[in-house]
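What follows is a set of structures for review.
Bear in mind these aren't lab numbers, they're just calculated from the coordinates by the rules spelled out. Source: prediction; values computed, not measured. Cβ atoms are built from the backbone, for glycine too; each structure is taken alone.
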Structure 1
Amino acid sequence: MQLLLHLTPADRDAWRADFDRNAENRMNAGLTLLQLWHDADGTGVTALFEANDRAKAQAWIDREAATGPAIDARFLRTA
């Protein structure tokens, strides 16, 4: 299962530094980063993860959204 999420941090550079520091938290949530994009014009970020445990991944999303920018997250399966 994949997880596609989008968020718009106020400061993308600060967000990225925090994102990089917290790789172990994502790993513990069963998430493997596959791709990370940023908006060409603006601070938006979109990430694609492999999600091995949906419940753990959702708990991670909930924690991140409680302390940072709103997150639009979708769990996807290959068609």
Structure 2
Amino acid sequence: MSHIQQIKSSNTHSEAALAKRQRSILAMARRIFDSFYLWQTRINDRRELAGLDERMLKDAGTSRDEVLRETGKPFWRS
């Protein structure tokens, strides 16, 4: 293999490694964003659930005790 071919091969390998790292970073950023979105959704849902009156809870087929259990959970727990 000539010196030029070695350089080209090395460059191609470096570019591939860089592209792989960039995809990995983007994937990690996406997972973080998805987690924050899920957590915020849980917070909002639990706040809304806590605001339901007894009639609405009965219509939904749940009880105040179940609501208290659900709204007492930290946002990171499902």
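Each of 1, 2 could give helix-only ellipticity at 222 nm (-39500 (n - 2.57) for each DSSP H run of 4 or more, over all residues; to 500), but the derived value -11000 comes from 1.
Between 1, 2, which one scores greatest on percent of Cα pairs over 22 Å apart?
Structure 2 comes out on top.
Here FRET efficiency 1/(1 + (r/R0)^6) of positions 41 and 57 (r between Cβ atoms, R0 = 25 Å, to 0.05) was derived from just one of the structures 1, 2, and that gives 0.75; the source is 2.
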